[in-house]
Structure P
Amino acid sequence: MESWYLVANPVAGGFRCRKYLPEIAKLLNKHGISFTKAMSKKKMHTISLTKDAIKQGYRKFISVGGDGTANEILNGIMSSDVDPLDFTLAVIPAGTGNDWGRSVGIPGDFEAAVKTIKKGNHVLQDICKATFKSKDGNIHERYFVNVAGAGYDAEVLFKTEKMKEKGRRGQYLYFYNIFTSLFSYKPLFTSVKIDGKEVINEKALSINIGIGKYNGGGMMQVPHAEIDDGLIAFTFIGDIGKMGVILNSSKLKSGEIGKVKKVQLLKGKKIEIVTDSKMLFEADGEALGETPLTFDVAEKKLRVISSLN
């Protein structure tokens, strides 16, 4: 089927997606892009929408929302029996962070994003499979397309998700929880193996695992990530203390976080993380579970619309 299957998350970006979806639809029609539209109603719904669309013959998907919407489309694709390389995934950023769009060079402007889809240039990017323990105590797997985090970052996200579940919306929630978690979060002793070799055994404030460079609304917590080099980029931030976080926060924006003492930038094909007590885990902005964690790269497994080439 040549038509695109568009999945929109209406609550993304504090309902920004719902507000601008009619404008996005007009732009797609203006540029001659044929599509079928579906609306996600709750968490995980996009996965089932994607699986149903695949059965109908769709092989081209447009994600309208944040990173979580793209994540669920990816997981719908990866749970099918069809070769992932038969699919094309595009994004029109309409969420809060829109970090995966940055990582693959998609403009934040809606019409510019639509023009990029029309042009049709693509890259084959890596994806990562995360294995983790969920709150039910069972081991689960989830693919992600951009960046995963554990520790302080995940703590912030979990708190934000709880506030959203109570009906609160807006980008301020995330920044509010960045501030409050700074005083409540306690670094945990963490063992990290990369490709079978233990490389770290010390307290961790925050951990990021990246295919893309950006997360947290434009911060470069994994500045050494490349979307198609067949490796997982890994950023380990040790126990730098509250003042260390405050004084070095600008380095996350500039991509210079690797210059900070107790920060390590590493790479590998397989990463294993064990902590002395529960450390929370998220991927592509989705609150998922906790340690122990294992990450495996799948090289050049997803065809994505991009302006990088």
Structure Q
Amino acid sequence: MSLNQEFIAEVRALLGEDQFFVNEPMSRHTTFNIGGPADYLLFPSNMEQLSRIFVLLRDFDIPHTILGNGSNVLVLDKGIRGAVIKLHSPMSYKYCEGNRIIAGAGAYLKHVTQFAAENGLKGLEFACGIPGSLGGAVFMNAGAYDGDMQSVVAQVKAVAHNGKIITYEKDELDFGYRHSVFQHNGQAICEITLELEPGDQAEIQAKIADFTSRRESKQPLELPSAGSTFKRPQGYFAGTLIDETGLKGLQVGGAQISTKHAGFVVNSGHATAADVLNLIKEVQDRVYAKNGVRLFPEVRIIGEQ
């Protein structure tokens, strides 16, 4: 895709030099440290900027990809055509209204969880160790320790293709296992309202500490990854199946099944997206051959191979 100089000039005028990049390697913006260049990488500071960006994208007929913290994604080696919109610190605000927390989609999930605890609100503790943004967590209906976003999200504001800001109530979000309506409509999640319950601050903090300790002892946090690689197959745990198939430590290029937790593919050094895809396929084939269970990636695979 050839770069559109008129679009570049318009976006630079809107965002400024430090919020807009051309041919930017996505390996710098994903937790996997993998990924080829995006044609355009944009960092809007608020909903109004994002709305104007969507109008420009429509006017110049440029495709777009929305990215949160860059966790739970594998960007392919040839990168992403069109614009990548990444929400960051200016869209990380959070404030409390009674039992509700209103927060920007760019806020880190662990920071929102801690903010809830500091305000004596319970129900979000499960999310303390999920490595991503609040918007990304809503997009994927992220979950852990028998909790998920579906149980706490009351409302979402998003920007549509025409630049209009749309408000979704809980029953309009089409939540399911690792699923939400935003996986199909291409809209950008901007602001989330969480409905929580009053709780004892010490008990909430203790629960967060317990979940954090469990996560740190079991998960390979010392190496780059996209988080848990596979969806949980019904009646099984992906990591257990992979471990029982004898695949812990299996390596293709720089991609490796973690020796600490078999449910994670890690970047052991200079892994390419092709390495990760080949390793995923090898795991899928071997697990199916041994157990008759098909594994499917939980990680979003985006871009060009």
Structure R
Amino acid sequence: MSKILIAEDDLITAKIIERHLQEWGYRVFIEKNGEDAWHTLEQENIQIALLDWMMPKMDGLQLCQKVRASRSDPYTYLILLTARTSTSDIVEGLNAGADDYITKPVEPAELRARLMTGIRIIELENKNKRLQKKLEKLAREDSLTGFLNKKNIHERLEEELSRGLREQQPISAVLLDIDRFKQINDTYGHNVGDQVLLEIAGRLRENVRRHDHIGRYGGDEILVLLWHTSTEHLRIVADRLCACISREPIPTDAGPVKVTVSVGGASSEDHFNISAEDMIKVADLALYDAKHQGRDRVEIRDILE
């Protein structure tokens, strides 16, 4: 049910409008002055506001200006109620932030038509906002796993290292690579490869804290950032992540597939001024060690090695 505010100091006019709005299925709020109307707008999710041009404490134009200066989300469709009909007055009202106007006395048919226009515009505005959020999410996340993409996980590492430097708290990076992932794709097909990635993504999420971050760093490489994690605790977490993948086969359309990962890790403990690039290089070298020593294992490298 859409919420509509009537800001009108003439109680008879307000009640007449209220009766029509309630008959049309709207939930109605009535205020007698601009200040009370502003408070209602702050407290309630008002879709449409009917604002009298002339009212005590704050007139309709001032209220329009305040709404537009202070609130953009959710959008409120503003309609001025006025006896003024000159072009200059109409322009002044629209320039103040009003979306539309209705001249007094209010004709029910015209009011209903203008409200329908307002509802359509609000629906379009909400649709555009949902689309914008979706586009922002697509720009930030990997489309398959829902992890941060390479650009954003790298930026997050830079941010976390800066925070770690300020607070003198260690940040750890875990770089995982799926062992023989190309062989999985070649044997079972890319659809099964995607299923493997999705299952790995789910298992990793279950084994990190909510304030840690996961990103898809390459085709089959995943980067996990661990806040406030020393080298000692890095080993514990990395072993857990490695084990959660290999402990049982991954169910796929081609049947259960045994999957392991090689894991390399590095911590900024005692090296708080390390750059994101150097941190990843060290974790990558550790990952290479894990691959070279037989896969399905964890290797940790010290920053100074």
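Please treat every number below as a calculation from the coordinates, not as lab data. All of these numbers come straight from a predicted model, not from anything done at the bench. Cβ atoms are built from the backbone, for glycine too; each structure is taken alone.
Points to keep in mind about this one:
- In terms of FRET efficiency 1/(1 + (r/R0)^6) of positions 22 and 182 (r between Cβ atoms, R0 = 35 Å, to 0.05), the structure with the greatest value among P, Q, R is Q.
- Label whose coordinates, when distance in nm of label points 7 Å out along Cα→Cβ at positions 262 and 286 is calculated, return 3.3 (choices P, Q, R): P
- Identity of the structure behind -0.72, -1.11 (criterion: log10 I(q)/I(0) by the Debye sum over Cα atoms at q = 0.11, 0.16 Å⁻¹, calculated), options P, Q, R: R
- Identity of the structure behind 13 (criterion: relative contact order in percent (Cα under 8 Å, 6 or more apart), calculated), options P, Q, R: R
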